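Next come the structures, one after another.
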Structure 1
Amino acid sequence: MTTLEDLVAEVLGVSPVSVTDDLSPRTEGSWTSLRHVQLMSAARRAYGVTLAPREMRSIRSVGDLRALLRAHGVDA
């Protein structure tokens, strides 16, 4: 299974070692609105979860995404 760090790194085009829970659109210029949609789509496919649009809009950092995945029963 792909780690969340690897998934985020692949979508954003950054090194996996730079992916921390604090990484956000404010700290990473490549995290655009388009990349956000791609990241949510990739997370849904990789972890087999269904995310509501409001849940996807609530994500402001990798830590938020990790917490949301955990709320859906995924150990990410």
Structure 2
Amino acid sequence: MTEKQREEQAKRLLNDPMFNEAFEQLAEHIHTTWIQTSVKDVETREQSWLSLRLLERIRLHLTSIVESGELARKIKDIHI
């Protein structure tokens, strides 16, 4: 897959309503689980926190792919 194809696919995912709904619902479910844990349930809280961070990292990775492609085009345009 070319860099341009990766960027286009990342844009499609980030703009897809179903993808965003899935992320939001999953994050909400994990956050609710985290909040509802007892003080003694350290393992579940830690797992929930890690899960929320992972969701964030996935979205940031996709955003980075898009932004890198846009930056590369801007740099290319400057040098032309």
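Comparing distance in nm of label points 7 Å out along Cα→Cβ at positions 31 and 47 across 1, 2, which structure shows the greatest value?
Details: 1: 1.4; 2: 2.1.
Top value of distance in nm of label points 7 Å out along Cα→Cβ at positions 31 and 47 goes to structure 2.
Quick check: 1.7 is what I get for distance in nm of label points 7 Å out along Cα→Cβ at positions 39 and 55, calculated from one of 1, 2. Which structure matches? Before the final figure, lay out the partial values.
Numbers: 1: 1.7; 2: 2.7.
It must be structure 1, since only it matches.
Kindly point out which one of 1, 2 the value 43 was derived from, the read-out being relative contact order in percent (Cα under 8 Å, 6 or more apart). Mind showing how you got there, number by number?
Details: 1: 35; 2: 43.
Among 1, 2, the structure yielding 43 for relative contact order in percent (Cα under 8 Å, 6 or more apart) is 2.
Looking at structures 1, 2, which one was log10 I(q)/I(0) by the Debye sum over Cα atoms at q = 0.16 Å⁻¹ calculated from, given that it came out as -0.70? Show your work: numbers first, answer last.
Details: 1: -0.48; 2: -0.70.
That value comes from structure 2.
Consider the structures 1, 2: one of them gives -15500 for helix-only ellipticity at 222 nm (-39500 (n - 2.57) for each DSSP H run of 4 or more, over all residues; to 500) as calculated from the coordinates. Say which.
Working: 1: -15500; 2: -31000.
Traced to structure 1.
Since every read-out is calculated from the coordinates, none of them should be taken as a lab result. Small disclaimer: the values here were computed from a predicted structure and weren't measured. Cβ atoms are built from the backbone, for glycine too; each structure is taken alone.
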